[in-house]
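K.L.:
The following blocks contain the structures, represented as structure tokens.
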Structure I
Amino acid sequence: MEDKICAICLEHIHVNAKKCPKCQSYQNPGSRFFHSSLGQWVLTIVFIIALFSWFDSDHFEDDIIYNLDGILEVDKSSFKVQNSDCGIEVTILGTIANKSDKPLTNIILDVEFFDANGDPIDLISEELWDITVPPKGEKRFKISSNTSKQKISYIKHVITITQAEPSGWF
């Protein structure tokens, strides 16, 4: 039987043994290092640095679309101003149309309201995180917000889509 000497306890062990049966130490220097406390700390630190580098990169910003002209449009929209338990509530209903070949999600809308003179009186910015608009398709949305303005002041609204992301980009 061929033997070798354990690198840690100096006992005779089988030549093909990867671990000493007496002291349980790995015989390969690389295996000994990675199974040691120091090796585990090094692996953990390398993993944390790699993860931080990945999150710190512009990976998340690369897929956000800020110029949505011709890609994402509000086809139809209407609004209603009514009294509620919390004061005056503005509710906007609409349909978003996706002209692209990719599903879009995490959409941010700005709804600006104007009075009879055309002066801006209110702005609602809403994040539609739970809506995904399918490629070449439409999706309905609803936004509600409380306001301190008079009901009669709300005459006209304009919706601007300020941001969207391709769905499944993560």
Structure II
Amino acid sequence: MNLCYILSLLSFATILIAFSQSFLGFPVFKAGEITFIIFTSILYFLTETLVIFFFVGTGVSVKEYTLEKKKDPAYHHKSIAIKRKVYPPLLLNILLMIVLFSLAGAVDTEKFPRWGYQTLFAFCICHYIYAKIIQHQSFRKNTENILAMVGMKLPA
């Protein structure tokens, strides 16, 4: 989970740099706008894939634990409810970012207006922040669920 937070912060920083680059066109470590957006997209998709696998993995673990220890299946149902809350904004943000990263090439070849790209970029950043807030709440609820399942409480 900590790695998800670290990569999310790094991913957010690169997204902000790429957004600034779309206006100012400055190089980052000698990488132009297109090269840096490719790096940003790889980091972004790695991060979001890790988040998805975290929730899938903990959900499977909760299910196996409740079956093995004959615990209340409500813990598994809570785990499913958490995934139902976190996945829609996460997957929508991934879709928006796919469109955004694809449009970078169209803007570079002047087949799509830069102002439209920058407007979509700003919207994607806002949605990314919204999705990260939901993810943080879901990480907390997931941790609380797991601790409750094993008979512990989240420290204050």
Structure III
Amino acid sequence: MTRKKQIILVVIVLLINFLLDRITKILAVNYLQGRETLSYFYDTVVLRYTENTGAFLSLGAGWPDWLKNILLLAVPIAVCLYGLYYCAFKLTDKKLVIAFVCVIGGGLGNLVDRLIYDFHVVDFLNFGIGSLRTGILNVADMSVTFAVIYLLVIQFKTDKNPEN
């Protein structure tokens, strides 16, 4: 893949992930905030507006602001920026570029929420069957999760086939 094509791929994948997250969060704020929970497919999909003041599963929600600024903003922004550089200019495997940029796009989606909404990240999706449920999450979280699963699948296939 040429450098120009790789940069275009990085930008397109990043924009798709980031914009889907932003659009769905705007819709959640406009149509779910302050309203009752919506349930579909016998509670398999539940839409409920909430705000997370920490990271994954509210990790760090009670931390002092200076620590949040460092660990939940500055460090992740630096990691995302370096990751974009690495994906655009160093990484050569197209599958890995897509997966890593999906992780970065999801991360940036939640970082923007933290910057705009004073560390409050909009969450609104819950999946499950019966009492087996996910936490309440957003599209950025799903992007990161599915990309990590994809990376694990790629790694598993590579480990099984030593020719790769």
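Every read-out reported here was derived from the displayed coordinates using simple, explicitly stated rules and does not represent laboratory data. Quantities reported herein were computed from a predicted structural model and do not represent experimental measurements. Cβ atoms are built from the backbone, for glycine too; each structure is taken alone.
K.L.:
Check the numbers for FRET efficiency 1/(1 + (r/R0)^6) of positions 74 and 130 (r between Cβ atoms, R0 = 30 Å, to 0.05) across I, II, III and tell me which is largest.
P.N.:
Values: I: 0.95; II: 0.60; III: 0.15.
Ranking I, II, III on FRET efficiency 1/(1 + (r/R0)^6) of positions 74 and 130 (r between Cβ atoms, R0 = 30 Å, to 0.05), first place is I.
K.L.:
Could you figure out which one of I, II, III the value 50, 13, 7 for Cα extents along the principal axes in Å, for residues 106-145 alone was computed from?
P.N.:
Attributed to the structure labelled II.
K.L.:
In addition: Tell me which structure, out of I, II, III, gives 59, 19, 12 once semi-axes √(5λ) of the Cα gyration tensor in Å, for residues 18-113 alone is calculated.
P.N.:
On the way: I: 59, 19, 12; II: 41, 13, 8; III: 29, 20, 11.
Matching structure: I.
K.L.:
Shifting gears a bit: Supply the structure label, taken from I, II, III, corresponding to Rg and Dmax of the Cα atoms in Å with the calculated value 17.4, 55.
P.N.:
Numbers: I: 30.8, 100; II: 18.8, 61; III: 17.4, 55.
Going through each structure in turn, the value belongs to III.
K.L.:
Then there's this: As an exercise: helix-only ellipticity at 222 nm (-39500 (n - 2.57) for each DSSP H run of 4 or more, over all residues; to 500), calculated from one structure in I, II, III, equals -5000. Which structure is it?
P.N.:
I
K.L.:
Given that distance in nm of label points 7 Å out along Cα→Cβ at positions 34 and 66, derived from a single structure, equals 3.7, which label among I, II, III identifies that structure? Numbers along the way, then the final one.
P.N.:
On the way: I: 4.3; II: 5.0; III: 3.7.
Attributed to the structure labelled III.
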